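Asks: Quick heads-up: structures coming right below.
All of the numbers you see were taken from the coordinates with simple rules; none came from a lab. Owing to the predicted nature of the structure, the values given are computational and were not obtained by experimental measurement. Cβ atoms are built from the backbone, for glycine too; each structure is taken alone.
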Structure P
Amino acid sequence: MIELLSQTYAYFLDNQARFWAELGRHLTLSGCALAISLILCIPLGIWAAHHTSLAQYAINAIGTMRLIPSLAILFLALPYLGTGFGPALVALTVLALPPVLINVYAGILGVEQAVVEAARGMGMTPRQLLVQVEIPLALPAMIAGIRTAAVEVIASATLAAFIGAGGLGIFVTRGFALFEPRIMLVGAIPVAALALLSEVALGLIERRVSPPRSAP
């Protein structure tokens with residue numbers, strides 16, 4: 001195992017320029033997919049929580065998208081968008097939508113009605129109620145959804161190499177094709193580290209914004 005890690009490190013040193021370029025593509029692809037999902041799902045989730053009778057079917061339909069494997073989403077985009085960054089971005093955005101949307105919806109819906117009524121009784125406008133009461137109270141659930149989406153997108157962006165989008169998956173696919181574990185690890189280890197880092201960082205933020213638990 002130590003020898004394999006030494007070989008992996010040696011390969012990394014010999015291919016640093018390519019590694020950093022592919023790391024940049026991986027982060028760009030993952031970041032753009034996550035950003036688009038937030039732009040779409042935060043307002044949609046808030047709207048859905050305020051119109052539950054109309055939105056329930058849409059929420060359930062989007063929730064079922066989580067059952068589709070990420071590789072299948074990538075290849076379903078091929079006939080319509082071709083190969084490269086564009087279809088990979090679309091597929092990863094689709095992958096990120098359900099956890100973000102469902103958690104925004106659940107977070108806003110989970111705000112206690114007594115708190116909402118008290119805020120209205122104080123004369124708050126709907127906008128003030130949303131910004132000053134509902135979103136702050138729903139923030140832990142929202143961040144939990146973002147955390148799930150971030151981990152899934154970072155991990156699944158590895159598969160984007162199969163459709164020509166680049167990223168760290170290039171090393172994984174090349175190592176698999178050549179039966180070279182050292183090349184695979186050059187891509188796999190950083191992807192695992194990035195996913196773990198996003199999990200830990202967003203988990204810390206989630207705990208920071210969560211209300212303190214009352215003592216029993």
Structure Q
Amino acid sequence: MIKTFLFDLDGTLIQTTEIIIDTFKLTFQKYFPNLVLTDSEYSNLLGQTLWKTFEFYADDSQNIDEMVTDYRALSNQMIEAGLKAYPGAAETLKYLKAKGCKVGVVTSKMRKIATYHLELTGLLPYIDHIIGYEDVIEHKPAPEPITKALTALGARAKTAVYIGDHENDIIAAKKAGVQACAVTYSMRLAEMLSYQPEYVIDELEHIKDFI
């Protein structure tokens with residue numbers, strides 16, 4: 001029986017995928033005007049921290065903190081315009097809490113930002129703990145974010161599952177010894193399936209069947 005449910009945030013609980021990619025495109029136009037990326041390359045950025053992404057493309061003369069600041073300003077404008085949770089997210093989290101399950105969010109976002117986005121979408125009341133960017137040294141696909149969430153919740157790996165939309169989520173779950181669940185509405189479904197997650201769901205409400 002699964003007793004602990006850990007969720008990625010962007011692209012899993014909240015509908016930020018298009019916002020993130022559009023923000024990257026606008027930021028890249030400013031700082032890397034000659035850069036051309038494929039749709040697959042853009043979708044791969046979803047599983048990385050902002051600093052890792054910009055460090056990869058920047059040269060020594062460019063200020064990465066400035067890029068991150070500009071990215072966040074653009075992203076915030078789009079999010080304030082209408083951030084939404086995925087269908088069934090609130091109902092599913094409410095159901096899990098009613099069943100006595102522990103619910104956590106494990107994200108590469110800064111914890112303060114993640115908390116605000118959960119609040120905007122009405123999901124925060126159902127979350128027991130959040131692991132964010134500043135809480136770990138090694139980010140996904142390393143297992144540290146998930147293992148820290150388990151420790152914070154007093155949970156065991158063998159009765160936990162991590163739900164995500166990127167192959168880094170599946171890899172991190174496997175390394176942490178928890179079961180992995182992929183969402184099919186991801187832009188990285190084929191990549192996730194190559195790592196053989198234990199579960200694949202079309203809708204968040206299907207998680208109710210795990211109990």
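Asks: Please compute mean count of other Cβ atoms within 10 Å over residues 9-16 for structures P, Q and give me the label with the greatest value. Show your work: numbers first, answer last.
Replies: Numbers: P: 12.9; Q: 23.6.
Across P, Q, mean count of other Cβ atoms within 10 Å over residues 9-16 peaks for Q.
Asks: Same structure again: Comparing percent of Cα pairs over 33 Å apart across P, Q, which structure shows the greatest value?
Replies: Numbers: P: 29; Q: 12.
If we compare percent of Cα pairs over 33 Å apart over P, Q, the biggest value is for P.
Asks: Out of P, Q, which has the highest value for mean count of other Cβ atoms within 10 Å over residues 161-168? Let's see the in-between values first.
Replies: Working: P: 21.2; Q: 26.4.
The maximum falls on structure Q.
Asks: From which structure (P, Q) was mean count of other Cβ atoms within 10 Å over residues 33-40 calculated, if the value obtained is 18.5? The partial results should precede the final answer.
Replies: Details: P: 18.5; Q: 9.2.
Among P, Q, the structure yielding 18.5 for mean count of other Cβ atoms within 10 Å over residues 33-40 is P.
Asks: Given a value of 2.8 for distance in nm of label points 7 Å out along Cα→Cβ at positions 25 and 49, calculated from one of P, Q, which structure does it belong to? Provide the component values of the computation, followed by the final result.
Replies: Values: P: 3.9; Q: 2.8.
Considering all the candidates, the number was obtained from Q.
Asks: Determine which structure produced the value 14.1 for mean count of other Cβ atoms within 10 Å over residues 17-24, calculated from the coordinates; the candidates are P, Q. Mind showing how you got there, number by number?
Replies: Numbers: P: 14.1; Q: 17.8.
Matching structure: P.
Asks: Oh, and also: From which structure (P, Q) was helix-only ellipticity at 222 nm (-39500 (n - 2.57) for each DSSP H run of 4 or more, over all residues; to 500) calculated, if the value obtained is -12500?
Replies: Values: P: -27000; Q: -12500.
It traces back to Q.
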